[in-house]
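Below you'll find a set of structures to go through.
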Structure I
Amino acid sequence: MTCTGWSVTRKYVEKQNITLSLPKDILREAKHLAVDQGISLSGFLVEALKERVRRLREIERAGARQRALMRRGLKLGTQGRVTWKRDQLHAR
């Protein structure tokens, strides 16, 4: 079985049933949106969860990149030495 990201032949995807408790107004709206897109409510929820997971993973990766950058620091051309005085930086 080959898969790239979420692209997996449908018959090979292992599924698990779950029970959800949703507010009635949200469920009603989700059903309407699923019908508008021509997919089942289950398919609609899968797509919504995929997108949410993708965005959260993206945010986590961005945070990890920023933390690594902060640990590494930026090259400011000072070789780690401070050559200025506070008063020089703040005009009074």
Structure II
Amino acid sequence: MSELALPANLGIEHVGDLQQALLPHLETDGPVTLVADAVERVHAAGLQLLHAFVRDRAGAGRETVLATPSPALVNAARQLALAASLGVENPASGDNA
């Protein structure tokens, strides 16, 4: 299993750095865990990149998990309707917004 801690800032100005961090894990055969508890700032571009990474790995039959997503990440994913595809829905909250 491979693990990568996401940075606190997923703003558009950091998407290139995020892409470079994710790229080596794109074709990792085993599961990849993205630890997301430190994420404080999120832009649509950062979420789109995460979504594409998760989608491409899933399309190749590879598992990707966003572990301990921060509230900022969960809220941004919900606003862009990417929470389910990123696996950050919180069924215990009862909030389907």
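The numbers here are math on the coordinates, done by the rules we state, and not lab data. In this text the structure is predicted, and so the values were computed from the model without any measurement.
As an exercise: log10 I(q)/I(0) by the Debye sum over Cα atoms at q = 0.17, 0.26 Å⁻¹, calculated from one structure in I, II, equals -0.68, -1.56. Which structure is it? The read-out was computed on structure II. Computing helix-only ellipticity at 222 nm (-39500 (n - 2.57) for each DSSP H run of 4 or more, over all residues; to 500) across structures I, II gives -18000 for structure I.
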